[in-house]
1. So mean count of other Cβ atoms within 10 Å over residues 45-52, computed for just one structure, reads 23.6; which one of P, Q is that?
2. Could you figure out which one of P, Q the value 16.1 for mean projected area of the Cα convex hull in nm² was computed from?
3. Here helix-only ellipticity at 222 nm (-39500 (n - 2.57) for each DSSP H run of 4 or more, over all residues; to 500) has been calculated and equals -6000, so which of P, Q was it run on?
4. Suppose you compute distance in nm of label points 7 Å out along Cα→Cβ at positions 53 and 141 for every structure in P, Q: which one lands on 2.2?
Structure P
Amino acid sequence: MKAGRIALLHLETIPGDVERNRYVLVEAVKQAASGGAEWIVTPELAVCGLQFPQVIGLDWIEPQPDRWMQHLCGLMKHLKRTLFLGCPERDGRRLYNSVFVIDAGGEIIGAHRKINVASDSMSWSSPGHDATPIDCDGIKAGLLVCSDAYTPNIARVLRFNGAQLLLSPSSWGPGIHGPNGEWEDRSRETGLPLIVCNRTGAELTLDFSKAPSLVVKNGDRLLSHTSDRSAILALDWNFSSMMPLSSGFHAEYAKA
């Protein structure tokens, strides 16, 4: 795989409105695929929003793949696309904030459970322990779920384990605890490009309308985009040089 299109689903996610969020996700995936995207990335917890426990609690979270995830696997097989999906999961008595990778054959080929969960909004989630890149179309992608990028250790382990680029599904907007150079630092320290799929919208106490989706390399922001509406951000990517082929995102508003 020398070049391909990556789409970041920079979506407004409604906390606790799982049915609505799932519908929006499916329609955005279809829209991104119709635009030629081969890899499609969602924000962190795109299925349920960040502050969902205050709205619907935790009992609805199921082991994965649940029925809806199986439907999504079928969709990816039909579309022949690879999806990086932010979705919670249940494993026995433990709950995890996870990102699942569904390949173009409709198979779940890997998952990353968020490791840095020491915050009030993540009190429901057990920490993951594994930082292993996932082989996607011959490219080893290392996953950092939002604040996994807050400290250097996880990115360094991913790099040591062979990651060729870092993908970070996030729900991280500006503010007192907003990002302050962490993405740039992780890229500089590892020498790897870092692609951040952030989100928009507002939750109970958080505003993501100015949260950027980014491409960072060697500590520099090469591409950046914020939106006050759900948008699909596409970029053409050279997987040999690990550089974007375009000087900006091709952005279009989500139709759903």
Structure Q
Amino acid sequence: MFKKVLILSASVGAGHLRAAEALEKAFRQTNAAREIRNIDVLQFTNPLFRRLYGKAYLDMVNTMPEVLGWMYDSLDKPWQNERRRLALDRLNTQPFIKLLKDYQPDIAVCTHFLPAEIISWLKGKEKISFPQAIVVTDFDVHAMWLCHHFEQYFVALDETRVHLEKLGIPHDKITVSGIPIDPIFAVPKDKTAMREKYDLAKDNLTILVSAGGFGVGNVEHLLEALCDLKTPAQVLAICGRNEELKNKTRKTFRR
């Protein structure tokens, strides 16, 4: 059993946070640690950096997805630009660095690359010595996930493992585990009972449209396209925390 486990994520979209929450629940349910802290790293940065790192990302997803795509591709160059990026992140994460040095967990588990690269840098400078596990919350591994100092990568697919190995990550330091999800999804439920509970047709094809926890992306266009289906179907749209999207879809797409 671990004495102290530190789970680290960043509120850039909802996926990193949900994965961290799933890991926290798993640690608690299995009694794998006496003390567990689940922290959003951006809460330990300055307000401007926090806004640019989190809010700007969501704004770009909604208004300039092509620019975000270009940035994503241009930064996906393994082992390049890491010094400049790390210098910027170190400058803006001093409270987080202090937390790591003061808390000294038995292990840190990162579901976002920002804390992973900071811990990797501190380990390389021998300023901390505790192990870290990096849980990649994408199906692919972007270059920003790459670290020099770590104990284990957890990835979604065998293809992802092969990609990491080609980039020089040792085979025995990669575990194909899938992306963490809430343990509640493993609880069996009766299909008919669930359809009755949510007033759904019993026999129609059911399509679930998810825009993530923050409800980003061009959901309306996707729903419009699904309206042209020839096969009888019912569509469930998950809007997350996006009240504007929820109200718009309710107004435009009625049963």
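1. Working: P: 23.6; Q: 14.1.
Structure P accounts for this read-out.
2. Numbers: P: 11.7; Q: 16.1.
Only structure Q yields this read-out.
3. Details: P: -6000; Q: -12000.
Working through the options, I get structure P.
4. Values: P: 2.8; Q: 2.2.
Answer by label: Q.
Every number here is computed from the coordinates shown, using simple stated rules; none is lab data. Note that the coordinates shown come from a computational prediction; the quantities given were computed from them, not determined experimentally. Cβ atoms are built from the backbone, for glycine too; each structure is taken alone.
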